[in-house]
Structure 1
Amino acid sequence: MYKKFNLTEISSIQNNFIPHLYSIIQKEKCQGVNDFFKSAFKEGDEILFFDRGNAYFKILLTNNTIHMMDEVDKIELEIPFNDK
């Protein structure tokens with residue numbers, strides 16, 4: 001079960017969600033978040049990122065909503081696709 005947050009809440013609590021997301025963006029060699037989403041969803045509507053064989057981040061696109069889930073901290077962030 002994930003704890004759901006919005007963008008304002010996620011930045012106000014102490015967690016590793018944003019550092020995990022930025023480390024993925026750097027590993028994918030993207031310029032920023034928008035560039036990352038453009039390249040990520042070319043693969044499909046659900047993308048898993050692994051570290052040493054364990055999934056640590058998942059991104060899911062459903063009904064024009066992006067769900068980003070940190071598998072380590074069990075945090076979910078939902079944002080409308082147009083607000084990315």
Structure 2
Amino acid sequence: MLTQHPALRARGGNFEFFASFAAGMLDEREFFIGKAIGWVLRDVSKKRPQAVFDFLCRHIKEVSVLSLREGSKYLGTAERDELERMRSG
């Protein structure tokens with residue numbers, strides 16, 4: 001998963017490939033897996049916030065609190081609020 005990180009951070013790479021791989025690991029509760037997912041989402045959100053927001057919306061019930069917190073860190077307030085509403089609702 002982290003092998004995709006440098007390219008994705010540079011606005012390259014294949015986010016859909018990362019997203020499909022990450023989605024398959026969302027039920028994993030290992031701290032470092034959640035951290036890695038969140039880390040990549042956080043960096044991608046700086047240049048492609050809509051892609052990250054869409055991913056988090058699709059997986060809001062499965063994503064760990066850690067991945068959600070890291071992945072939404074640079075999204076706008078409205079997007080973070082919407083994710084929180086979806087998560088709690």
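Rule-based calculations on the coordinates, nothing more; no lab input. What you see is a predicted model, and the numbers here were worked out from it, not measured in a lab.
Computing helix-only ellipticity at 222 nm (-39500 (n - 2.57) for each DSSP H run of 4 or more, over all residues; to 500) gives -8000 for which of 1, 2? Numbers along the way, then the final one.
Values: 1: -8000; 2: -19000.
That value comes from structure 1.
The value 32 for relative contact order in percent (Cα under 8 Å, 6 or more apart) was derived from one model only; which of 1, 2 is it?
On the way: 1: 32; 2: 29.
Going through each structure in turn, the value belongs to 1.
Please state which of the structures 1, 2 yields 0.97 when Cα Rg over 2.2 N^0.38 Å is computed from it. Before the final figure, lay out the partial values.
Details: 1: 1.02; 2: 0.97.
For Cα Rg over 2.2 N^0.38 Å, the value 0.97 is produced by structure 2.
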